[in-house]
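Listed next: structures, encoded as structure tokens.
Derivation of every value follows stated rules applied to the coordinates shown; laboratory data play no part. Note that the coordinates shown come from a computational prediction; the quantities given were computed from them, not determined experimentally. Cβ atoms are built from the backbone, for glycine too; each structure is taken alone.
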Structure 1
Amino acid sequence: MTLFRTVVFWLSFPIAVSALAQPSQAPVGPAPVLQPTHADQQTLPTVPAGGHALDASDLQAFFDGILPMQLERSDIAGAAVLVMKDGNVLLQKGYGYADEKTKKPVDPNTTIFRLASISKLFTWVSIMQLEEQGKLNLDTDVNQYLDFKIEPAFGKPITLRNLMTHTGGFEEVLRDIIITDPRWALSLRDYLIQNQPRRLFPPGVVPAYSNYGVGLASYIVQRVSGEPFEQYVADHIFSPLGMTHSTFYEPPHQALSSLPSEGYRGNTEKPAVGFEIFNPVGAGGLSSTASDMGRFGMALLNGGELDGQRILKPETLAQMWTPQFRANDQMPPLCMGFYQTWRNNLRWIGHEGDLIAFHSLFFVEPKEKLVLFVSYNSAGAGDKPRPEIIDMFSDRYFPGNSKQTFVNLPRYELDAIEGTYQSTRRADSTRLRLGDLFNQHSAKVDKDGVLHIEDITDLRNHPIKWKPIGKDLWQEIDGQRKLFAIRDERGRVIRLAHDFPGVQGQRVSWYDNSKLVLTAAGASLAILLAVVIASLSRLCRRIVLRKRSKPAPQSGTKWLPFISQTAAWVWVVMLSAIAGFFAAKGDDFLPPTPAWDKYFFLINLVTALALMLSFCAIFSGIRIWKRAGIRNITRVKYSLVALACLLLSVLAIHWNLIGPVKRI
């Protein structure tokens, strides 16, 4: 996570809410705990050709080998794991600690983890329950179900189906998204109204993963059902499935309040981050255990029913698992709320989830009747551990054919993919835009026809190399990752689709290219820094040699006017202060409170001052060329300062260094 992205991610705004006003959740009784069942007592263990036997003993050996290594290497306090096959629990185990300070161990039955975006599956199941009852139409304008308006754009309404496939076209908004103090919590409705994003793409065209879109769906559940979203899920999903240690209330009610694991944001020796309250709740507010998620997984694999309790009709669940959006039929698709992850011949379907501290995965494999759940409670798990689990598990128990067949394409076909790309999940109108400069990736094809994408590496941190396996379709050499180049009507590659179908890479315009922008900004700052150093040098000389008379400039030479020097000072001090703050903090940020607004207001004031001073410096740079008897070196000096001020002014406005304080 880059420094800029880290800071703007955690901006929040206060509104007091009373936990006592929330409807109570169903009382927690004895949990219907999933107990591991030895597969050899039920069915013979699965042994794919060339693979290991998928049984309890081998799974325990596998996870006992990999999980402790991950906890140690990635500084993770604890994790919970669940593996099921054909309705049997083969492994259900906790590793490490739920609380580093007290050394409380992780219990897979009772230790509650924060599951972040896995929450979305429960939101979409709720939507489909209401659709089954005829209360919702997936293909009508969502404004029909809201008591506020989603602003029109592109002449086409947003539908629930668009929201399910992350093709609503919303830009990213992160203000208020995570807080740790319940006093600052917003209601679901208030959050959605105060943080409505603008739209980057027409509905149904480009995937741009959106928490806000899922938040809209959770509010629609609340509106149409007449129940608070948290209570609706408790009554219509958790209670029927016996998920007695699961809740969307943030923080959990008293009956569950002692069970959540602590979360650690980068160093487990530091204090825990606190309970992360996620907005909007339907996009990331779920708290649950490994055991409860196993019950949810079983219900999904049983066609929406568990222990005689049905949450969905089989045909509804089949509809939810039907591919809805993908760039190419050889790429994993977005389904209705679920997405697929492919490894070997397995077609995992489910979701992953990330908060500051917690990182989780939940997938089922319908053909093999598998459930795989892992949740970690520390930020160190945000990089390698989850993909290691899904890859190593799949390779160990369901190995695939590693044979690769690449094709030869004309050079012009290969070169068409070259360029710089940025994520479709981004913000163009908020202060987050500045962070986009640090999240661009350049694609280059070498002389051997191998594609390299800047900063894209495998689990060993080796650069990934790709070769074509068809027109516009590329595959990782000695790997299974794929890329598909999407072209416009003129045949120009405009986007890249990859294995996560909720986001694509979009070609960057030349004037937004980070190399160009950062080079221009760096050169401008270097010029203004030279002005600052020169003025400091003159000041020091006056102090040290104060008894000497002030030297006069050479004939035809003019020193920079005071206002131009002041512009240089303001730009250098402001940008250095911002960069220094980020460098000092690194990624170690708690979610900001509204107290941060005053700092953004201050940045606005200082930037506005810099812009006004820059206008004067630009005027001086133009005017100097009209004056007679001025040396060329003076004209060049004035012009360079004017150009530096002009470039920084344009960049500050274009990249939203100045803008609405609360638009993050």
Structure 2
Amino acid sequence: MSLYSEFFKGHTTLIEAMEHHESNKPDFIVYHEISPSGDVKESFTYAQIMSRARALAKMMYGCTNCGDRVLILVPGGADFVVAFLSCLLAGLVAVPCYPIRGSGKARGVNRNTQRVVTLTEDAKPSVVLCDSYMKDRVQELGGVSSYFNSAQWILVSADTLAEEEYLGRTRNHDIALLQYTSGSTATPKGVMVSQANLVSGIQDMEGGNRHDETSVMITWIPVYHDMGLVYGMLTPLYLGFAIYSLLPAVVLQQPVRWLQAVSKYRGTHSAAPNFAYELCINKITQEMKEGLDLRSWVVASNGAEPVRPKTLFGFHSAFAGCGLGANVVRPGYGLAEATLKVSSVSVDKVAKTVWVDNEAYARRKVVARQDLADSPEGRRLQSCGGSNISADLRIVDPVLLSQSQSNEVGEIWVKSTSVAMGYWNQPELTKQTFGARLDGVDGVFLRTGDLGFVHEGELYVSGRINDVIIVNGQNIYPQDLELTVENAHPALRAGRCCAFGMEMPSGEKVVVVVEIERSERHHLEPLVVVLAIQDAVGRDHEVVLEDIILVRSGTFPLTSSGKVQRAKARAEYLAQALECVYSLKSSAQNTVERIASKSNIATLRGYMLEYLSDVKNIPATSLDCSRTFNSLGLDSIEILELTDWLGEKLRCQLPSDLLVDYPSIDQLSYYLAENRP
């Protein structure tokens, strides 16, 4: 049972909890900002934070009406905490926003600036709370959108607020904030999170992760992201324990800074998406681990994107020597529409995995098979636990809208007190997403748009409904393909890969876009990398990739919170807007030499059957000409050897990447037969 059960009953809003702590421990230093060097840059007590928040609320009180929106253009730190709390005190709706940095003319900034403009035009704020950097850009932003000119701009700084004190009555409003989902910039969706939703979300996190007054939160996730805001910032403020905050850029550039902060400040709780744990595994050297003491770490929440069993095992293996406990990393699943969390593996439970039959899983059937462990016929899936606020989780057929059988993959539906009120100014979409009903069940459910299943009482997440690729009647989950691709070659960057389907006359085909590691860009051998990808995907999934695009470091399509944007990658691929280092398809089209006209399909097929039968000691009659060379047992080296052998047979020089673009006997035979001189 949570230590805070009675506290939640007596403090139904974040402000009530803050006022309680201000009254009972005004001098407790609750917030610490860590500099890039790892030292505490500044710190604030409950009394200091609440005094500044009241002062800022007073400044907004006279120029707003209850329920007006306030855009928070403060990138983080204590100023953000003050800005957010001031909105709640004044009965205003906080709108955390993506930071705008750098010159307004910089190419990378334009895209992010457009996100802010689109969000602003949707929220229509009466006030913009900003730092000094943004204050200097008012005129520039006003030229982009008139909404920036009509809003009242207020600078959030210790100097301007130090002498102010808010003495008026606190205004209450049901909506605490608009949490804009990180997706397309053209159609922003502001999730309306209520005061009650916030407290319910905090209660759910507390129930799973268990905190007390001696807990220490180490956070670096951006505050405009639900994980960084609700768990990293608001949960410690509500429950009354210390926060140590780092800049996101510092951790992304040097992941060891995160672990050094845990070690130095005796962190007990922290959270990050799966890719951050991969960064630590891959970027923190043995030398960097010297001096790290992670014995204080109790919970490292892993969520916001698909959680991989390999990551949990790899992270513990990498840092067990630094004192990291075996079950510290806690997988979970959530989304902004549920405030933050839907489920997680509680601190008192083991993070389970299950091996399932691949063939059945492709048909959205769940057949648990422990005997398939480490077999290519099985796949290992990670449990995301359950709810700690008695949420009603259902698995539903997304077409029939009826509850799925216990052994079926379906859409995850949620009914709980943390499910938000809907989308701002989008009543129809709100009804579709937040108003789903099941026959014989009271109340409405949130349709998450995610696929999953429940096994032995715990939730397993498969992926997004709209992302599923169907090839020859087989359901392929892009996350599975992406994991295979990322592990195919060390030159590929973890968490920077997406697979998506393309409708072709012959059926749906698969395209992969993947980013090259920055350290590999000067000595990259793209053909070797592409061959490795084809080899791995053909072996593990028996899928022929239509195209593989290697993109320049730093250009991969991601949301503001670091999630893969498959729809955007697909659109940029179609528009040829990706910053391509190498393309399998264009390379083959531009370099393949035409061969002798005497070649024909039957002859070519016979040549390859002869070669494979001899090399693999398999009767030619048992070889399937439609299967990929990988699935027939050829690795990358053997494919190159086949290319050389076939070139000698045809008395011509074949490009070394020819079999990458035409990876089966049938495809290669037809291509060669049709390309005669």
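Quick notes
- Test item: distance in nm of label points 7 Å out along Cα→Cβ at positions 90 and 610 calculated as 5.7, pick one of 1, 2: 1
- Label whose coordinates, when relative contact order in percent (Cα under 8 Å, 6 or more apart) is calculated, return 8 (choices 1, 2): 2
- Computed 0.05 for FRET efficiency 1/(1 + (r/R0)^6) of positions 226 and 570 (r between Cβ atoms, R0 = 35 Å, to 0.05) - originating structure among 1, 2: 1
- Read-out Rg and Dmax of the Cα atoms in Å, computed value 27.3, 93, structure in 1, 2: 2
- Comparison of 1, 2 by Kirkwood radius over Cα pairs in Å, for residues 202-489 alone - largest value held by: 1
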